[in-house]
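Some structures to go through are shown next.
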Structure I
Amino acid sequence: MYTIEALLTALRAAGEGTRLRVLALLREAELSVKDLTGILGQSQPRISRHLKLLADAGLIDRYPEGAWVFYRLTESGVGRRLVGELLSAVDRNEPVLALDRERLSQIKTEHAEAAHRYFAANADEWDSIRALHVAEDVVEAAVREALGARPFDSLLDLGTGTGRMLELLNRLYSRAVGVDTSPNMLAVARANLDRAGIANAQIRLGDIYNLPLPRGAFDVVVVHQVLHFLDDPQRALAESARVLRPGGRLLIVDFAPHEMEFLRQDHAHRRLGFSRDQVGQWITAAGLGLDKVVALPGGTSDKLTVTLWLAVDKRIVVADDKGRDVA
């Protein structure tokens, strides 16, 4: 609950024309200062000042991404409810808001075009990797089968890349976060999510070894074709386990051991695949239980095998004497 002073601060922050327009825009998408200056036609210092007031009042959150910062409506607590109430009272078809959304659509188109150019410039590299293993649709079908059809609340996709796992599993989760170390790939992922109309997934710049996320925050964590790029895969899995809720699941997808040494030289692979037992030991060391392992052979001796490991956090959630969930 807000104190009276905090509530008044939040209302004062939202009770200004430009800031209310900013909140309405952030309801549609997460945006940078540059995006907002282009849409609202105001200077960068002025927009930054408005954003600071909204953030200080707990109405929006800021996410640094390299030299940029992205903003989004806060997802937690009274701030989220207060913004929802305020925006529900505003006519979305009011001319100034409709024009803002038109300009936002133009910004999204520009983002998509830039992402397409980057993706096209690097497509040959990704296509050459895909050609080395079983078809992507077979891998994706195995991912869906491993996680099942039952919906869950929250998904974390580590090394999200193009955001494909966020798209593939969108019908299952209520909210999702995709984390990657490459701003260029995050731009591709954002464009892909916009194109797919997915509004309940966020994209974040982050370190897989030190995630900017709280302990026990996610029902499912996916690490899809990421471990072979890492110097310390075990450490990454331990960090993945940290952010799992009791009863949560960790799905790892990567290559079985192979001898394609050119992948180190040409594609920055640090590790040439992983055995079932090796990843199983890392899962156990992270405090999780190995539930199943699925191998997808490439079909010929010159094709890579893709392996899926599904791990489970075996802690059980129970209620204490005050009805609160505890592990």
Structure II
Amino acid sequence: MTKQSTGMILEHKSGIPLYIQLKGQIKKRVQLGHWPPGHKLPPERELAEELGISRNTVSSAYRELELEGVLISQQGKGTFVAEQTSHWTREDKKAKLIKVLDLAIEEAIQLSFRLDEFLLIAVKRAQEKKKFLGMVRVAFVAGTLEYCQYFVRELQPRAGISIKPLLFSQLHDNKELLSREFADIDLVVTTFFYLHEVRQLLSHLGKPVIGIAMNIEPETVVELARIPANQRVGLFCRTGYFAENIIEHLNSVGMGNLQLMVTQATSREELLNVIDQVDVVAVSFDRKEEIVSLLAGKKPVIELKFRPDLGSVGILKTAILELQEKCS
């Protein structure tokens, strides 16, 4: 049987983990319909050989996409695009958690623990974890206020940790100021775009620094994809860097042909002028209320929603647990 090339290309020197790059490219093909529900993906070993990466890297990408509900693995048959590619519902996650708990209970019984003993140990351990997470102080460094706010909004409630948002431009201040700013910080998180520079700028502080990926939510991509080709889109945000990232994301998913009119204007007159020239409004969430009030329901609005990549969240949680082990 002839092997079919996927046409995927990974950047080995980009600083972004290969499994995250692979995940992103697979998701793009699914979102754009190039790989429809039921499409069979290449075997792990075959794809690893094509891309010149380890099989473990492919396995990690496939496994995370299974957890997100994008792919489904069938024993003896292979890996396929799931029929429903949306993220798992809360009930799906609850069912998975129950399976994990059932396995833990079975293991406890085999170790001769009674169920009431298991319950006491589990509750105590959960309380210890919750207390520790509440004490962990994380600084998130990004190039724009938008990314900082997205990160805090998306991750802080899910991880239960305290997050301090900081702009990359603040790191170029004097070292004494940095020492005070990061004195109570346990872990520094930034996007892969800034990872190398942040590590260099903070190297004298001895703080662990990890990188994460921030992705546009699939629902936002779908909304943008539905805009007719002849319509003009107004992109309202606070910084040029944010706009550049949006455009880069759109290009990466094959939507670089959108007719965009970008503005960081703040005056009412300038904003209304742009609104008059466009058919659809795309806006960062921190400006949504402001822009919607000017629109008065006259034009459709798309909020540009982001969330941390699932694999990145896993890396962050692992780093936090490692901090716990060092402190205990």
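Read the figures in this text as sums done on the coordinates, not as results from a lab. This structure is a prediction, so every number in the text was calculated from the model and none was measured. Cβ atoms are built from the backbone, for glycine too; each structure is taken alone.
Looking at distance in nm of label points 7 Å out along Cα→Cβ at positions 151 and 239 over structures I, II, structure I comes out largest.
Here distance in nm of label points 7 Å out along Cα→Cβ at positions 23 and 111 was derived from just one of the structures I, II, and that gives 2.2; the source is I. Suppose you compute FRET efficiency 1/(1 + (r/R0)^6) of positions 183 and 231 (r between Cβ atoms, R0 = 25 Å, to 0.05) for every structure in I, II: which one lands on 0.75? Source structure for this number: I. Looking at distance in nm of label points 7 Å out along Cα→Cβ at positions 167 and 207 over structures I, II, structure I comes out largest.
In this comparison of I, II, the computed figure 35, 29, 21 for semi-axes √(5λ) of the Cα gyration tensor in Å is attributed to II.
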